[in-house]
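K.L.:
So, here's a batch of structures to check.
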Structure I
Amino acid sequence: MVDEVPHDVFAALERAEPELLARLARHGVVRVEWVVGFVEPYRVSAWLGTRTDAERDALPEAPFLAEVREILVAAGLPGDTARFECTVVQSQETVDRDHQGSWFYALR
């Protein structure tokens, strides 16, 4: 039986999202989606969304790792910082073109 992801993980992600959007808006980030593993230690990945492929392509390959980690720690993500695994950037343009406009399909 798989244990449930602790509520405090989701609460921290919810608290972190507005700060992430505010700090990364100048880079074209307009959306944050979280991917959380289903088994301990419930690793977290942040998917950062831009409007266009050009905005996405202008960002570094592994963007904002330190900044996202800092925001998650400040928001109270439980456990050590190793719980936060990575960032991925995707554009709404690509989601519309390749995933029928569905972020659910894009995140799979």
Structure II
Amino acid sequence: MSNSNFDFNPALPKPIGFKIQEGQYGNQLRIFIPKESITHLMDHMQNLVNTKSTTGKVYLGKEKGTVEAEGIYINAKALESEYGIYGQINPQKIENAPSSNELPF
């Protein structure tokens, strides 16, 4: 369902590309970040930390198992073709996010 009133303002000048491919250790996620998007991605990730931190789970290996941690999510729609699963990541820009210096910790 499309919302024609929604103006998408991308956080990155060029999107991040990803694909899942067969690698040395089974399926592997491969991410390509265009050079001109790297500093924009870092700024966006800091804005996510400052505005949308949440609790999630991470796997630390067989000995330590799964633990909860504070962090951010980066979501993307995955597509599938005869060549595998792939997609792009270019999130909505976060406007007027507080800086780390304004946070009370």
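FYI, it's all coordinate maths here, none of it is from the lab. Since we're looking at a predicted model, the values are computed, not measured.
K.L.:
For the read-out Kirkwood radius over Cα pairs in Å, a value of 16.4 was computed from one structure; give its label from I, II.
P.N.:
Computing Kirkwood radius over Cα pairs in Å on every structure in I, II gives 16.4 only for II.
K.L.:
For the read-out relative contact order in percent (Cα under 8 Å, 6 or more apart), a value of 29 was computed from one structure; give its label from I, II.
P.N.:
It must be structure I, since only it matches.
K.L.:
Then there is this: helix-only ellipticity at 222 nm (-39500 (n - 2.57) for each DSSP H run of 4 or more, over all residues; to 500) was computed and gave -11500; which structure, I, II, did it come from?
P.N.:
I
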